[in-house]
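Next up: some structures, all given as structure tokens.
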Structure I
Amino acid sequence: MIKLALFARIEAKPGKEDEVAKFLVNALELAKQEPGTINWYALKLSPTTFGVFDTFNDEEGRQKHLNGPIRQALMANAAELLSCPPSIEQIELLGAK
């Protein structure tokens with residue numbers, strides 16, 4: 001059973017919304033290469049707020065993702081694209097279908 005997840009809230013700088021959306025669309029290819037990431041969703045929550053929700057079978061997969069290429073690429077461009085650091089919540093799933 002999938003039991004762990006992450007939710008990252010990402011706030012784009014004014015005028016950088018399209019670039020953040022494009023970054024997330026392109027990040028899907030990186031997520032597909034992570035065997036420990038079971039599900040990966042890029043979200044648009046409002047005109048300037050984006051998110052990523054992903055699930056994992058174990059803590060090892062979650063930690064590899066947290067320290068993986070998507071986060072590294074996002075943080076390398078954070079000063080240009082983001083109005084504040086991403087908020088990342090570690091979640092324990094109680095049920096899933």
Structure II
Amino acid sequence: MNTKNTRKSGRHFATMAQVDVPQGRNGKHKSIVTAIIADLDRLENGAALKIELAELGDSKENVRSALNRATRKQKRNVATASDGQFLYVWNVAD
């Protein structure tokens with residue numbers, strides 16, 4: 001904490017110009033979730049994506065949660081399953 005500037009102004013925290021504040025959030029799962037959604041867009045009916053768990057970069061639970069948040073935000077209906085080696089993802093027909 002920059003105590004020199006904050007003590008003089010009576011604030012607890014430093015300040016900055018609002019235009020310099022980063023907008024939006026790119027979480028650590030963004031790249032894998034974006035890739036999965038892009039593949040789901042090109043997936044034919046009756047097929048599922050088969051993704052090696054080692055490719056996820058995090059636990060399957062965390063990636064599933066991130067994927068769930070992203071697909072709900074887009075109002076998409078997808079399903080997932082997994083076994084010891086793979087995460088399976090597919091589009092669910094409405």
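Brief remarks follow.
- Computed -0.56, -1.10, -1.19, -1.27 for log10 I(q)/I(0) by the Debye sum over Cα atoms at q = 0.13, 0.22, 0.23, 0.24 Å⁻¹ - originating structure among I, II: II
- Top of I, II by distance in nm of label points 7 Å out along Cα→Cβ at positions 44 and 60, largest first: I
- When relative contact order in percent (Cα under 8 Å, 6 or more apart) is calculated for each of structures I, II, structure I gives the greatest result.
- Test item: distance in nm of label points 7 Å out along Cα→Cβ at positions 28 and 52 calculated as 2.1, pick one of I, II: II
Quick note: the coordinates plus some simple rules give every number you see, no bench work behind them. Owing to the predicted nature of the structure, the values given are computational and were not obtained by experimental measurement. Cβ atoms are built from the backbone, for glycine too; each structure is taken alone.
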